[in-house]
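Next up: the structures, one after another.
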Structure I
Amino acid sequence: MSAPTVTDLRAYVLRGGGADYHDQDGPHWIDDHIATPMARYPGYRESRQSFGLNVLGTLVVVAEASDGSSGFAVTTGGEPAAWIVEKHLSRFVLGAAVTDLSRIWDQMYSSTLFYGRKGLVLNAISGVDLALWDLLGHVRAEPVYAMIGGAVRDEQPCYATGARPDLAVELGFLGGKLPLHHGPAEGADGFTANLRLLAEMRATMGPDAWLAYDCWMSLDVDYAIRLAHAAAEHGLRWIEEPVPPDDYWGHAAIRKALPPGMLLATGEHEATRWGFRLLAEMGCADILQPDVGWCGGLTELLRISTLADAHGLLVVPHGSSVYSYHFAFAQHNSPFSEFLMMAPAADRVVPMFHPQLLGEPVPEHGRLRIGQLDAPGFGVTLNPDLALARPYRRG
């Protein structure tokens with residue numbers, strides 16, 4: 001029996017928190033004086049929104065098939081990515097069999113090489129790819145994790161990213177990852193403040209809970225090494241994305257210089273198997289952190305995972321909620337997952353992509369259960385009350 005074909009592909013834009021989780025109104029820990037590459041400029045130090053981190057908004061991709069099935073996905077990219085989907089990528093999707101995921105991915109990627117390869121174009125490709133996986137799951141009446149090999153465990157433990165790892169431990173998470181607040185431009189006082197906060201959290205959390213620092217591309221090699229060694233006494237489990245993502249040499253130098261037992265994690269802002277091949281072969285990381293909504297979608301994430309496994313590396317995707325949960329449950333080298341604490345004070349568990357997704361699973365006592373993912377596709381629906389805008393149309 002021939003597979004249904006894709007009959008429609010549409011791209012919408014949303015504003016407000018959700019897939020673009022930096023697009024928050026009001027006070028929120030995620031926008032509270034966090035070290036960034038822009039922090040060298042005092043005027044952009046207090047808020048990441050001040051330099052435009054939330055300007056794109058959320059991209060919503062909807063795919064429909066000839067049998068009446070539909071699928072969708074959300075990621076970042078907003079209006080520019082919507083243009084790419086409607087005006088360029090749609091030609092490789094419409095009329096294709098819903099099972100032709102590898103061919104569609106290769107055509108989308110190969111056709112955009114002259115202006116893509118990473119960043120916004122890969123966000124758009126990821127959105128289309130995830131929507132097609134969701135569509136295929138509805139055609140087959142299967143959850144995505146079952147279509148990529150099935151679950152290798154019944155529960156998935158999680159750590160929490162947010163301003164209060166101490167509260168995350170109380171909620172049952174493995175531990176927490178703090179955003180680094182002060183970078184090199186804030187000198188010795190900032191360095192001391194970073195360590196002070198780490199010490200306070202360790203004292204509250206106890207000796208066994210995981211504690212990590214997310215440096216969000218904001219450091220130089222010297223600062224990162226000094227921070228890691230100074231933080232060792234507080235049991236820092238890993239240091240994350242210490243230098244800009246294109247500085248593979250810097251990541252490798254930092255990893256070699258880390259104190260015994262401390263790991264280096266990175267890859268949130270990397271894309272495709274070729275980018276992660278550089279990270280793996282240059283010895284840049286112990287934990288790879290692709291975001292399935294940015295790295296090329298699930299089709300490419302599976303390739304990245306195979307590459308990482310051959311190098312003995314863990315793959316712990318950045319955020320991305322249900323889109324990474326289905327992946328992680330089916331992978332032996334993804335033994336735990338990240339959960340972004342999207343409550344403004346990081347003091348309670350709320351769905352990561354709220355209000356955009358309905359039925360979005362959240363960890364209970366710090367763990368996800370495979371039964372939470374048993375609906376077709378990615379198992380979530382798009383909130384019908386959202387103010388979707390379709391800025392471009394094919395043709």
Structure II
Amino acid sequence: MLFSSRLKTLGRSNSPSRVRVWLQFTSSISSLKVAWRKDVNLDQAIENDKQWRLCARVLKEVLNEPGQVIPLRYLEKRRERMRLPTTIKAFLAKNPGLFDTYLDRIKPKTEPVPFICASHRLQRFLDEEKRINLENEPLIVAKLCKLLMMSKDKVVSADKLVHVKREFGFPSDFMESLVPKYPEYFRIVGGPGEGKSFLELVSWKPEFAKSVIEQRAEEESRLTGIRARPSFDVKLPPGFFLKKEMREWVRDWMELPYISPYDDASELDQASREMEKRTVGVFHELLSLSLFKRIPVPILGKFCEDYRFSNAFSTAFTRHSGIFYLSLKGGIQTAVLREAYKDDKLVDRDPLIEIKDRFVELLAEGHRERAEQLRLRREVVQKDMEMMALRNHERDFQECGEQLQKVEDLDSW
């Protein structure tokens with residue numbers, strides 16, 4: 001009866017296309033399709049980070065070893081897992097200054113083999129990383145609280161959080177070094193073992209329960225003196241057009257009240273447009289909290305149960321192409337927050353990105369040294385070639401002189 005009366009009302013006050021849009025809401029939001037369109041600038045933003053991320057994977061592999069050393073041949077066997085396109089020896093030659101190589105025995109009475117360990121230069125970077133993390137500890141704690149506050153039960157698997165530590169800029173050992181320092185915020189529950197340990201929120205922090213969108217609306221209200229409504233910043237890329245029905249759908253959807261990702265969503269129907277509004281809000285907040293305002297979709301998929309995402313959650317990124325971009329760069333789907341970038345550069349940089357900047361400087365220093373070494377080698381080779389050419393020229397001149405002398409001797413005879 002309610003459905004029939006609603007349909008009659010729509011029939012009187014709206015066009016047939018609006019009725020069809022509303023019917024789509026009642027059937028399946030995930031059935032609404034928007035064509036994917038490549039964004040060259042946002043793909044380039046991911047490509048820009050390719051080299052240092054590759055080096056970071058190798059670094060992580062070495063630092064996770066006991067004593068932070070590993071036989072070179074063992075590391076070579078892990079190339080496929082690290083997605084390293086070159087041999088370890090070639091990688092070390094291209095990135096000098098990261099590691100030192102030395103000979104040692106794997107077992108007593110065996111022949112010494114090459115090992116690698118962190119160089120002195122890399123150790124200085126690791127010390128700098130600790131300093132930056134310590135200076136930004138309040139930010140890291142706030143991020144961790146927010147991740148728990150958005151979750152369904154205010155508790156998330158410790159393994160999942162460890163898996164996304166680099167996406168949000170958490171220190172490698174944050175579960176051991178950071179969490180115990182804040183018992184007023186966090187509690188570890190469960191037992192040891194994979195999937196059995198969980199991080200639980202101890203107390204709700206109202207100051208953390210404001211999304212980026214809500215903070216932006218409050219700031220706008222403060223500056224203008226006019227109450228601003230929290231809303232998404234929608235900006236379709238150049239040349240991107242939505243079909244008429246989809247434009248109407250987006251317009252109606254945008255008119256729905258904003259639902260904070262920190263609000264209780266337990267009463268919302270999973271297939272409702274209100275739940276879609278809340279889910280997009282959660283995605284927006286998660287991407288906003290991440291270091292580079294982008295997260296691989298498979299990583300987000302690990303949190304479906306924690307944040308009540310549907311199984312088809314990734315379609316929201318193309319359905320809301322004015323808010324997100326779904327990159328396919330590198331053979332993996334990555335959700336990118338559109339408003340966070342201008343061309344291929346981040347607009348608002350997370351303070352923890354300073355760690356990445358220091359690492360890139362370390363790599364650049366090694367690359368400059370390698371370029372200088374190659375230049376000196378080329379100069380030596382060039383000089384050798386010039387000396388050889390000079391000697392050959394002198395020999396040819398001498399041979400010509402000898403031939404000329406023979407001719408003159410024959411003439412005189």
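Computing distance in nm of label points 7 Å out along Cα→Cβ at positions 79 and 159 gives 3.1 for which of I, II? Traced to structure II. Matching task: -17000 is the computed value of helix-only ellipticity at 222 nm (-39500 (n - 2.57) for each DSSP H run of 4 or more, over all residues; to 500). Pick the structure from I, II. The value was obtained from structure II. Taking Cα Rg over 2.2 N^0.38 Å, for residues 207-302 alone as the quantity of interest, name the structure among I, II where it is greatest. For this comparison of Cα Rg over 2.2 N^0.38 Å, for residues 207-302 alone, the top structure is II. Of structures I, II, the largest value of volume of the Cα convex hull per residue in Å³, for residues 151-334 alone belongs to II. Here percent of Cα pairs over 29 Å apart was derived from just one of the structures I, II, and that gives 59; the source is II. Structures I, II were shown, and mean count of other Cβ atoms within 10 Å over residues 55-62 at 17.0 was computed from II.
Throughout, read-outs are computed from the coordinates displayed, never taken from laboratory work. Computed from a prediction, not measured in an experiment: that's the story for all the values here. Cβ atoms are built from the backbone, for glycine too; each structure is taken alone.
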